[in-house]
Structure 1
């Protein structure tokens, strides 16, 4: 039994909180984003948070360390947008492998340091694989419903490159997250399976979908159960939901998948719903009170935070989770 699987069997694992929320506190300027290496780059790069793994690596490492110190067992790499598809916005497609490699290396270095200091609580790195800014299932043009801005194969190729960089950098897990279009996720999973076959690897895979509104469906129209069925052909470490909704709104959707899957389950919701300014006001205590219901009902094996969450949120959630037993499951990719 792997160290990760043993940890999952023993306790509820804690995932980190939001990278973007923490980076906002640094208030980095255009010059900070560029660093010395990209000082003469021909387009603006402010807002390209993944680039900070190359230009401000100490800040990324510091954020990982804060989440580990708050109680996280797993931190996500700073690679949510590190595909050629998403990096095209900044004309930085050529950096994709390096972004994934260096981001994973930063996180793994910190994880190893923390684990060495406390070997009884091993820490892990999840390679963050985001949905990209394009959708394979729907047309972006209401006047041309048959049009697609991206193909399955283009997604597969981009995700394969990302996967290779994350694994080479030391990621322990691959997390396909914030899935709003399951076809995009299936391209990512296909690419991961290709890499696993080529490398004879059995890297664990987490998948986390996004219920976008009160309808209880993903952006591409699937219910929680339909989403689960669509990815059930892949052996998964865990399946769950993140983003879009707060912990309270996510509860019924977690109940659905928790009953239907034999894999572990995960949740990393937002700190409530955004206010009129797009900010998240939910306190750590309030968020933890909603997550407590997940734990009482034994709905999750892995829990953390998404938009608006900070190390203080994770610390409070970890304290609550430590008093509960993990949900039972019996179908593990790495067993």
Structure 2
């Protein structure tokens, strides 16, 4: 394991690599409103950038790095000056970092933005039966569908802003979303999570135990209690869900320290963003007493794999591109690799947690 100064230098490179990302036109994502989707460039407002900003906010709160604070403040200032996009699951993702930022600074510029967005999530966001948030995104309406990504993109924001603003109803909604999604997306046979569920046909699509989706869950389950005060019964239930998932993840780690894009499929490729997110969750769970030493060891092995995938330019390699719902497992094996904001962010989260080791 490398020492903390090395991690700090790598973190500085990761931040530089993320802020330098630009869309090269290789992956065009036309939105429903006719605008051009950009899931790569740092300055765009979408879910990859939102997760990237969360990584920066966590790094800033952990280290007090003024560079991260300036990047965050400038990014949101530019975004508000341009005007915000329409509300959906993925465009909610940048609100999580803003909630953390406002919760620490109490800058009055940000509270009305957060309040308006949270109110519209609660009142306007389409829902599935049992009240789960339907996973609608900028370029597609996914009627009747629950995806594991939604918890990271929406529920964590409601938890963070609800706690910081004293609006308990938002925290209660975040809890509800974790419970509803766990009901339909956890696999009782393995303890892992499926990528999605549809109420139109009532099935889990390809029954894909997709690695990055599971990383959102591992990371989300350890971050949720940090962001808000959970109801004790909900905390106990989610602890059981986390324990089952960790027990399933540990034997699936590859010899090199990674997890594959289909966790239980040896023919699928090792995937860096999922490895970073899972390693982050395992190390943090062990530090908080939510998991044992085996989780910490697996997390450290994941860190070493991650470090081998970070270039001198700070760009994380081996990251699978944004992944829609697959109707067969080959779909996941064929997802191309592409540097992205979430790849940078999950690496930042992972190495920030490694500073505690």
Structure 3
């Protein structure tokens, strides 16, 4: 892998680089490998496809550096920071403002993002038997620790059952996402969403670590003990983002993870100039699995992600391009957010 051989019972730090990047300024991306003493599957952990998502970086670090190769069966491959360029700028995006997680499996002659995606997919991901892709909320949003998984794919459904007491959301995955491309290539893959961007949250990190440890334990790769003493969490086969009806300052009236009833008030948006207020209410009974932080909102901004009950058959019948609640539907333009400012004074 990556031009190197890692012997059984050892660990190594390899490097991945895009081959056709500008010579002299290309910075190799570290790839951590722990190759167990005994044979077994290869599990890949990827984090920071979006450069501002920090919780996953810490999850990968803890998992990889806690493993003892002589007790491991199989191989764990960890890439703590896939989008190193975005990470250095504390940005979600690549330098050309493209979202890397919309270009997989990539193309060798496509855009810069497509070439990066192709290189990473062919040089790292194809070596995996399982993939756990770690993310957080985007644009001042936070997510209840959860799995995003296509439960209509049997190998993915089995993988999700092996990941412990964590909320699971049925989701095929956005077209071009690493998770969807991996599943299409025959590699069972899930996304772990936990917490908010640009912040390290110990509780979110711990739940991510426990979920990965549960997977390694269930695959008979590593002898963890005492996992997941708390009660199991539900599976949500459908979800919906609730958007604010008007712009203003959002004040939340619910907490992340709270179970809510139809028509319950979720928050209030108030115009700081006119003092006009608008209530945001739940369109149905469910649970808050993601939400915006208190902030200035633009009209139509996705504020509350509600998971609710449906059958797997109903979920399988959804049009994947029309389904609500996946990673792609809530991506507001960062330019629009950055341009939000007070009007210039009249001279």
When mean count of other Cβ atoms within 10 Å over residues 41-48 is computed for each of 1, 2, 3, the largest belongs to: 3
Origin of the value 124, where volume of the Cα convex hull per residue in Å³ was derived from one of 1, 2, 3: 2
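Determine which structure produced the value -13000 for helix-only ellipticity at 222 nm (-39500 (n - 2.57) for each DSSP H run of 4 or more, over all residues; to 500), calculated from the coordinates; the candidates are 1, 2, 3.
Working: 1: -13000; 2: -17500; 3: -5500.
Considering all the candidates, the number was obtained from 1.
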Highest-scoring label, criterion being FRET efficiency 1/(1 + (r/R0)^6) of positions 121 and 281 (r between Cβ atoms, R0 = 30 Å, to 0.05), among 1, 2, 3: 2
Parent structure of the calculated result 5.0, given that distance in nm of label points 7 Å out along Cα→Cβ at positions 73 and 201 is the read-out and 1, 2, 3 the choices: 2
Winner on distance in nm of label points 7 Å out along Cα→Cβ at positions 97 and 161 once structures 1, 2, 3 are ranked, highest first: 3
For distance in nm of label points 7 Å out along Cα→Cβ at positions 9 and 233 computed as 5.3, the structure of 1, 2, 3 it came from: 2
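Each value in this text was obtained by applying a stated rule to the coordinates, not by laboratory testing. It should be emphasised that the depicted structure is a prediction, and the values quoted were computed from it without experimental measurement. Cβ atoms are built from the backbone, for glycine too; each structure is taken alone.
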